[in-house]
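J.: Each structure below appears as structure tokens.
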Structure 1
Amino acid sequence: MSLKDQIITAALLGSAKKHVNPADFPAALRPSIETLQGEDHETIFLQAASLSLNYLKAGVKPLNLRLTINEAPAEEKPYCSGEAMIVLHDLLSGKYPNLTWFWCKRCREAGQIVQPDLLPELFEWGVATKKQWPGLLSSVIGKRGQWLAQFSPDWQFVNIPEEEAEWETAGLPQRISFLKKLRLSNPQEAREKIASVWKEENAATRQELLETLSTGIHKDDEAFLFQTLNDKSLKVKELAWQLLKLIPDSEIILKYRQILQDSFVVTSNKVLGLIRKTNIDVRLKLEGEEIFKTGIQNLSNDKRISDENYILMQLIGEVPPAFWTSHFNTSPEEVVKMFASRDELKKFQPSLVQAVIKFSEKNWAKLVVSFGTNSVALLSLMEGVDKISYAEYLLKGNSNLNDIVNALRNEEKPAEWNYNFSRQLISAMAQDPYTYANLFESIAVYLPAAIVNDLDKFFPSEEWKRNYWQKTLGQIQEYIRLKEKIKAIF
């Protein structure tokens, strides 16, 4: 029995039953044990136990650790200025996520990186913003930041594996990021990687992997997508149909086109032998119910719309708008005009707009807007002056300014909005400062500095909102001040 076990046994039995016996101890300890004296057996036992503990510790050698030297590599880019770091500290302390994003973007464009002092705080900002900008953050943390990220699982999102060799061991978030990038350079290889792990993954993972095919969707993806229609998961099947409908010349879109071609019959005749009049007979012509397996609903949920028209509306929204130029043998301008003015087609105009948005048809977007179409989703398809002009038009009749603002924001190339639109937007937001309180920091990047001089001219029409708006004005001024300072530094 070891010395440690003997002491434990004696303690359990009690010193009255188990007296200290020098013979039970190692030879080196016996002379010392024999000299122990005390008023009772308990005192002698405690002295012997203490002596034994020191004896056991005295023979232990220190742990020999062989640590590999792992130092951060040397930086390749210059650090930003001390003034820039002060501003970044203010942004992180004030919890300004969008202005911090703007700071990082300007820092990257200047070819600079963050000084090491604020790296941990910057990482926490990335985590707090749900890791929304991993690529941007990775570009400004330098070699030291990438090295530092390995010490926290929460920070490793900045070092997303990009090499093909890491595919087998990467987690799902890294695989998704990798696939999205690969779809831009080699869509076939990305599709093959999904197919290689398809049977091994659960339904939720298969759905996430399949969603990456929306990047650069192509006719070549059709065969694989048809295979996924046999999946056991209903959500995976629904997603497969959605992706197939994004391919303009897919088999299902061609079927939709044929139904529309048969259902919209164009005839022309002469009136009084002189004027040629064009008639459009709209009547759903459908053979079988196969299309209802593709996501098309067969029953209208609106009493004002017949089931037949409801089916046609869905089909029009799924087919590229260019179909109508060939079917009606006319120009896009004339097609848009026909859907806006002809009685038999007016009811289908929103569906045509839906198709324009679905297939990101920028030229068609300008045309439908010119006929008074009110759709915030069209903003993302417009550019430059046309985009701001349409936004001004939407401000007059749209109650949800969040949608307009989100459609106008451009994280790739943030450009300031013109002065007049900015005034109209702030004026509209001032009427409901509680609703839009969290929106001002995100739009500060796009507001011109001159708008600060006019902020005190905007007030809510309702008295009870004015005190809150007065506080909000100070925040807006601070946001714009910080934005201008960032622009001056970089």
Structure 2
Amino acid sequence: MIRFIKNFALLSISTGIINIIEVITNAYISQKIGTTILGSYSLIMNMFNFLVTISLFGVPLAITKIVSEKDELNDNKSIVKASRIGYKICAIISVFVCLITIIFKDEICSIFLRNLPDDRIVILLALSLPFMAISSCFCGYFNALRRVNEPIITEFLTHVVRSGIIVSLVYINSPTFLSFGISIFISELISFLYSYIMYKKDIKLYTNINTKSNTSSITKNILKIAAPISFTSFVRSGLSTLKHTLIPLRLQKFGFSYDYALSRYGLIHGIALPFVLMPSIFINCFSSLLLPEYSRFYAAKNKEKIQNITKKIFKLTLVASLYISFVIYIASDLICFLIYKNTEVSYYVKILTPLICVMYLDFIVDNILRGLDLQLDVMRINIIDVVTSILLIYFGVPYMGTFGYILVIYVSEYLNGLFSINLLLKKINLNFNYFDWLFIPCILLFISFFITKLIIPSAQNIVSLSLSILSLSLIFAFLYVVYMKLSKKNKA
């Protein structure tokens, strides 16, 4: 438990810094080059994520699951063999994807990246794939062994180096898309070198272990886990790439110019959504640690522990996400203006705020389901979500414009979240406690919000805003603690 808390704290701090850096980077880029180019960059990254999905082939997740299970059984020989075979498989696949991408870069640009002025970014992204894929395998190995320092530093290096290079190159007016490509390539190369050195250093602990046996069975085990995951991942990622490619095209059908459609897409997907998701760093860090933990519980067939821990996680996540929703709603006007110098951002942030609760809980639930060996079910839900979104984008957005795009986001997040939550509750035989987990926190937050408004009617600057958030936090914390104590007395 102490190690889990320590890992959570380390992940939260590092991811918090990363998110702040990315928000500042996006704010600078949007002011320097505009939301239209930011929209193009978002489309490029969606295409890149599709290539990454193919390159990974589900192997890092297979490594995490196998290594965590073998570690629980103290089978060090299988730990070494699984990690080595896994990253070699990933290396072969990612190099192949890299070569195919470079050979067919013109076709890729014409299909996914309309009006791309510089296709050199596609070559740089392709060359980044092997480094990213192998590095992910090493991170999967360390995560399985509950040693999160190395994955944390790897992720930190990737984002900090990438943001630093982008800002520097954009500042000196280097070609924009080439700057994006250079920053991604160098950041992935540096992260790979660090993770490779740390992996080689760690694996020396097992040098006296005979790893010549069980190669065939471990390879089959990796492929047995990775192959079905990879197939559904390909479908989901490919559909997701198609979905994002369609958004500016269907907005254009509504009557917007393509550049203005890209601007709307960049504003919502590149700025407003990341702002809404920024506080999810704690949820994401927590959820990333749950996969190996639940894999251990599942391997040990400890059903009671799974149920009890899940109850606590649901309550904590819902209370935290509801509180964050209120804080973002209160703070968005002033903070968005100070960071982005754009009043439209806060408008879209407020519209997206009601999504926070289901989005944050979905992050947690997906990792729990993967730990319970239900990764294929997660992928099926994701595919249903993406297919539904594509249909809504294709048929709805040309008639409803930007509002239609917002509606698609709502349908997508609630459909995915509710399906995943229902699957988990059925799997572990747990009922959703609407009253205790959702209704009471909502009531207490509304009471806290109105009391805060009586104390501080409006927040016109950072000082008054900080006081409003502090007041809301203290009042809500007090009311919730009182409720918890009273409910415990009634149960006793």
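What follows is calculated from the coordinates using simple rules that are stated; it is not laboratory data. Nothing here was measured: the structure is a model prediction, and the numbers come from that model. Cβ atoms are built from the backbone, for glycine too; each structure is taken alone.
J.: Name the one structure among 1, 2 that mean count of other Cβ atoms within 10 Å over residues 189-196 of 19.9 was derived from.
T.: This value belongs to structure 2.
J.: Also: So distance in nm of label points 7 Å out along Cα→Cβ at positions 293 and 317, computed for just one structure, reads 1.2; which one of 1, 2 is that?
T.: Source structure for this number: 2.
J.: Given a computed value of 0.96 for Rg/Rh (Cα atoms, Kirkwood Rh), which structure among 1, 2 does it belong to?
T.: Going through each structure in turn, the value belongs to 2.
J.: Out of 1, 2, which structure matches 20 when relative contact order in percent (Cα under 8 Å, 6 or more apart) is calculated?
T.: 2
J.: Also, quick follow-up: Could you tell me which structure in 1, 2 was used to calculate helix-only ellipticity at 222 nm (-39500 (n - 2.57) for each DSSP H run of 4 or more, over all residues; to 500) as -29500?
T.: Clearly, the read-out refers to 2.
J.: Suppose you compute FRET efficiency 1/(1 + (r/R0)^6) of positions 109 and 141 (r between Cβ atoms, R0 = 25 Å, to 0.05) for every structure in 1, 2: which one lands on 0.10?
T.: Corresponding structure: 2.
J.: From 1, 2, which structure was distance in nm of label points 7 Å out along Cα→Cβ at positions 157 and 301 = 4.3 calculated on?
T.: Label of the originating structure: 2.
J.: Have a look at 1, 2 and say which one yields 3.7 for distance in nm of label points 7 Å out along Cα→Cβ at positions 237 and 325, as calculated.
T.: 1
J.: Another question, then. Who wins on mean count of other Cβ atoms within 10 Å over residues 133-140 among 1, 2, i.e. which is largest?
T.: Evaluating mean count of other Cβ atoms within 10 Å over residues 133-140 on every structure, the highest lands on 2.
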